[in-house]
Structure 1
Amino acid sequence: MTEKKKSDRPHGKDEVKKAILESAVKLFTKNNYSEVSIRDIAAEAGINHGLIHRHFGTKEELRRQALLLIDSKMRRSIGTPESLYDAMMASAEIVGKDDSYWKMTARFLLDQEIGKNPVDNYLKDIVKLAEKDQLNGKINQETDPRFIVCALAAFGLGIDQFHSYLLPSTGLNDTKERRDELFRYIINKIISK
């Protein structure tokens with residue numbers, strides 16, 4: 001991490017909080033939670049570490065707020081999809097540009113107890129879309145829509161986290177384009193337009 005010049009440092013409450021959250025997301029997606037210190041986040045944000053405690057209290061609360069930030073960014077980018085297919089394709093496009101959502105969620109789940117993820121509601125919302133699509137005949141009537149959403153989420157998380165093993169081991173090139181193509185392929189096989 002490079003030392004920020006005084007003129008590049010954030011000023012004012014809103015700017016400081018934004019810099020802290022963006023720095024936390026950046027570091028939490030690259031490293032294990034236990035490896036990231038408050039001082040690391042402060043240095044990345046260009047602020048005094050005491051400001052993190054003032055604005056967020058604890059490192060755990062900062063991580064929770066960082067997850068909520070990327071969740072809200074993802075939801076804003078997706079908008080209000082009309083179908084499971086639209087939601088999955090929009091998610092794939094967004095994650096293709098910025099995979100911090102998948103990475104941060106995966107790291108959080110690996111480090112925490114199940115059920116403490118503050119962005120669990122995202123998948124619940126996706127299940128509602130799957131149920132609606134099933135009623136409209138876009139998803140197999142015999143398949144529980146929750147299974148479909150679980151499978152898509154597991155596939156997305158798995159490819160994001162283990163692509164460097166999975167793709168080369170199966171003879172595929174490990175490129176961002178190949179990962180995106182693979183996710184879209186699965187979406188198209190599971191969901192009809």
Structure 2
Amino acid sequence: MGITVFALLAVLTFAIVYLIATYNDLVELKHDIDATRLDLDSLIAQRHEELPKLIDYCREKLQCDPVCDRIDQCMAAVFKAHQQGDVTILGEAETALRKALSEFHTTTNEFSDDLNDDERHSYLQNRVATLQIAIADRRERYNDLVGLNNMRIDRFPDIFVARRFDFKAMDGLHFQEEEMMQLEIKGLFV
């Protein structure tokens with residue numbers, strides 16, 4: 001009788017410790033996702049401050065209004081999606097912005113002799129390129145964490161803790177497949 005009670009207590013203790021550890025892991029994962037999303041939001045906000053400077057500068061120097069206007073529209077769509085917090089719409093808006101930036105790069109390359117020696121233009125290009133790379137890195141980290149979260153809340157026995165404490169599946173931030181291009185970020189702004 002003593003060994004049975006001891007074994008039952010050991011199993012019960014193990015189960016409780018496992019459930020607590022699982023809950024804490026899921027909470028930590030949720031906070032990592034939130035922190036990564038805040039980092040991503042911060043980088044997008046920084047880009048929203050820097051990109052208009054580059055666009056206005058090029059608009060002034062090159063008379064490339066249609067492309068610049070398209071970037072302004074895309075930035076407005078990214079900002080709106082960002083405020084709504086909808087990662088699906090944000091992904092679509094980011095895809096459109098990347099396409100507009102590619103078109104902008106093509107347009108500004110036509111005038112590269114006029115801009116290559118311009119320090120302000122070079123600084124703004126490098127700043128935007130650096131932010132684009134950082135955004136891509138944060139998006140990748142965010143998607144990795146979201147994928148891990150979604151796998152954990154569906155995995156046995158974690159699913160019991162996830163359901164009990166209302167952990168939800170999350171959407172990753174994806175670009176549309178048909179519009180995704182292999183963009184060399186440095187190539188966009190060099």
Structure 3
Amino acid sequence: MKLHFYQPLKSGFTLLEFVLYIGLTAAILISLLSFTWNILQNYAKTTTLIEVNNNGNFALEQMVYYTRRASTIGSGTVYTTHPGKLTLTFPTDPTVTIDTYQKNITVGDTPLTITKLRLQHGSTTPTDITSDKIQVTNFTLTNLTNNSLPTIRFSLNLQTVNPSNSTFYEAEKTFITSATLRAQ
């Protein structure tokens with residue numbers, strides 16, 4: 001009679017299989033982390049671009065809105081130099097002034113002084129048009145009046161406040177439009 005010795009099957013990994021599994025897992029994790037990092041960087045860049053666009057569009061809408069409804073352009077208007085100043089007069093409302101001013105803010109632990117755009121009705125407290133995340137680097141007005149129709153071109157350059165100088169939080173854009181006072 002023959003005796004058969006039962007040999008159990010070996011379970012577990014060989015060293016080569018173990019190294020391959022670790023290598024594949026590491027490659028997949030590195031790919032996922034790289035992908036996630038790119039998504040976060042693109043999100044930061046997109047957010048700053050949206051902030052600049054929203055502030056610029058809102059500022060121009062305010063300037064065009066009040067210019068089209070004004071009866072005259074006030075004598076306090078400053079043309080062709082930065083910072084410009086727009087003064088508009090109305091037959092029934094107080095004077096509207098749009099200009100820039102300096103504001104101290106803190107970003108993280110860094111104190112900064114930025115230039116902001118503001119709007120003021122008569123002698124009331126001015127209201128900021130741009131947010132604390134945006135710096136006004138140029139605000140100029142050009143007198144384009146012809147045929148007795150008062151027309152103003154607005155040029156506004158905005159950039160994000162970026163004390164770390166990170167390229168992901170860097171955005172800048174120039175906005176240009178014009179408005180004509182409606183004939184009274």
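Where a number appears in this text, it was derived from the coordinates with a stated rule and is not lab data. Just so we're clear, the structure is a prediction, and the values are computed from it rather than from any experiment. Cβ atoms are built from the backbone, for glycine too; each structure is taken alone.
For the reader, a short list of remarks on this structure follows.
- Structure responsible for 65, 16, 13, with semi-axes √(5λ) of the Cα gyration tensor in Å calculated and labels 1, 2, 3 on offer: 3
- Identity of the structure behind 13.0 (criterion: mean count of other Cβ atoms within 10 Å over residues 100-107, calculated), options 1, 2, 3: 3
- Which of 1, 2, 3 yields 13.9 [mean count of other Cβ atoms within 10 Å over residues 20-27, calculated]: 2
- Structure responsible for 0.05, with FRET efficiency 1/(1 + (r/R0)^6) of positions 44 and 140 (r between Cβ atoms, R0 = 30 Å, to 0.05) calculated and labels 1, 2, 3 on offer: 1
- Value -22500, calculated as helix-only ellipticity at 222 nm (-39500 (n - 2.57) for each DSSP H run of 4 or more, over all residues; to 500), assigned to which of 1, 2, 3: 1
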